[in-house]
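Student: Next up: the structures, one after another.
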Structure 1
């Protein structure tokens, strides 16, 4: 296919790792001479980066492909991401315009695309390029997972652990800091396993120690990390760091030990509670967010009530709840005693209500207190209202006539709503603050 001034579009579904991978794809396509289409204008090439972590995510990926084919009748459609590996390239479509790219081949999308259009690849590596963002940037530090939770397909679609070298990660963050990025999110498919595959026997704590000394005014936020990887050393770094946000996303999935065992989760509810107590004792204002699966095969009312009791003990500041869905070839998909869809939805609804209550209570603890906020954008273009996130992951709305975009300010919290906190800036945006 011969294209003149070709344009591309990029659609990303799923996790932060997918978002990072999409940025890498974008940079490689631009390195070939392609331009990104603006304002949803027609494209010659469309990349869809899919997700398959749940049945719902899988259906969204399939729907997005069908919709893209309909809206772009002349475009080449490249589909990548976990849904491609999960379905082994079989999306039950017979359309020659659709090209499937497995996760392991994402790093060579320029070469793959050049097989279908008359452009030569001209990019050696996407790492370290400037990010087209003004406030936050995602940095992927590892890929793959070897935990094999009984319900999860990630080890099958992402493969074994593959960590980046510390010097590569530090180099990328230095460039981001030079472009005035204020928050770097360290992300991975299994973030806590970082370094386990490297000969130097590195770990996440060692990486954070190196990041601490990078020059620049930016903060670090960790993406999801499994409880078993939260070591005493890591807790010590979280408590003493001037960069790492006091926020940890710590999935527990169930508060019932019997269900945890069926899930092949390597901890008990008491272990998780002790870990949370330890974190809160050394980092008093830490935000602890979590994931819960409801309706796992065999989850009885008694099992579910154990999770409710567990929640009341832990009181996370934010809860992501997922109704269980079978994923082919997993151990859990072969279990009997499935929970009905109605019961799963009812349990999810109940936990969401609890989550809203705990989230509101956590925000309320900061009423009349000061939070350091990274402002991201205007809340309403017609007013002087701005929105951003505090270091402990509270969404904050600020009223100020000055332009606050990408500014770090101290905010006195005066009101709490169901969704966020509202406050007034204490310092002028013209007086830059540091994350320390």
Structure 2
């Protein structure tokens, strides 16, 4: 186990580098050539690797002990600011990704009750209803663009649970604007050197226009709610009513717009991608799919899943966790050190950018036996007891742990319990599935599969 000590003023040793670094652009050409290959290869060089993208220097960490140090033990020394995520600050600071000021803690406290299990339970019917609405359009042996279908479904769910709006009806323009927002963010992260938003490139103009649509639509919803006594029983109602008794803090309309936009982006994109990967893995592993189906039959016997059923779907939950291990949507995350710190055998200076390799840690043989194998049994209650606390971090750990994890997990469980009772999935002959690693880890070019009615 790596020992963490108090930092010394200078680097004790220099972390290793890649051997294909260029003089001018550093490691940027290798990253742009094949980002998934780049991150995978770099993680195998060592627990701490030095990277340089153009003029920007940083370290790349693939070690559970060091990750735990950064996220938990010494988390106060690390800010969540880095080029990989600064694109998300185009409209201001948000709690989900980038807020680093003193207000972060009270904003987190304001949001926390909205994601408590009791509140999430009120969304169960909506999640199941939206899933059934999607499935109503499928027939036996239907070729389904699973990636697009899951993104549509999770967007519909977040629209109802967040704002109580129909993203396919009256709020279709808002859904389209969020789609352009997601596309812009993902495309922008393909290049660590990118033009500022004030430069009127075609992409920047489209993004700014989409941002205006989102802001105007959300402001209209917020103002309407503030002048309405009718309860809507959604997340927005919770956030509008939220107030800290000890400080009196509440959300302004502008802060709500930022927070809600990030909830929509993070809440539908990452959940949808995990569902897509999971359906692919079940199609590739019929033995696992059979066990999931047997559990669904035993617990539900064909009926609609409820919140109370989810704790009994233990094997399905193991499949979800194993999918998150193999294909974490957020495959890397970043921090910036406030002061010098010791990371393993290396001392980093203050203001050092640190990228934590979540994918690499999830695939590290030091923590996982046969790490490339799809084996949900590794998440049994007994085996969990022996796992390193930071070897499985799809939602991170520590104070910055994803606030939306409980909602995401319940959403995935209910969608899968509904969907898999109706359909199984088969790969299209000749399909080759490869990960594409930019803002999120997703199947390259999407994923279409054959949905077969049960």
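All of the numbers you see were taken from the coordinates with simple rules; none came from a lab. Everything numeric here is computed off the predicted structure, so don't read it as measured data. Cβ atoms are built from the backbone, for glycine too; each structure is taken alone.
Student: Hey, distance in nm of label points 7 Å out along Cα→Cβ at positions 167 and 271 derived from one of 1, 2 reads 0.9; which structure?
Tutor: Matching structure: 2.
Student: Here is a further query. Relative contact order in percent (Cα under 8 Å, 6 or more apart) was computed and gave 10; which structure, 1, 2, did it come from?
Tutor: This value belongs to structure 1.
Student: Which one of 1, 2 has helix-only ellipticity at 222 nm (-39500 (n - 2.57) for each DSSP H run of 4 or more, over all residues; to 500), as calculated from the coordinates, equal to -13000?
Tutor: It was calculated from structure 2.
Student: Thinking of 1, 2, which structure, once mean projected area of the Cα convex hull in nm² is computed, gives back 21.9?
Tutor: The structure behind it is 1.
Student: Which structure, out of 1, 2, was distance in nm of label points 7 Å out along Cα→Cβ at positions 23 and 71 calculated from, if the result is 2.4?
Tutor: Of the options listed, only 1 reproduces it.
Student: May I pose another question? Can you spot which of 1, 2 the value 3.6 was calculated from, given it is distance in nm of label points 7 Å out along Cα→Cβ at positions 111 and 375?
Tutor: The correct label is 2.
Student: Supply the structure label, taken from 1, 2, corresponding to FRET efficiency 1/(1 + (r/R0)^6) of positions 15 and 183 (r between Cβ atoms, R0 = 25 Å, to 0.05) with the calculated value 0.10.
Tutor: Structure of origin is 2.
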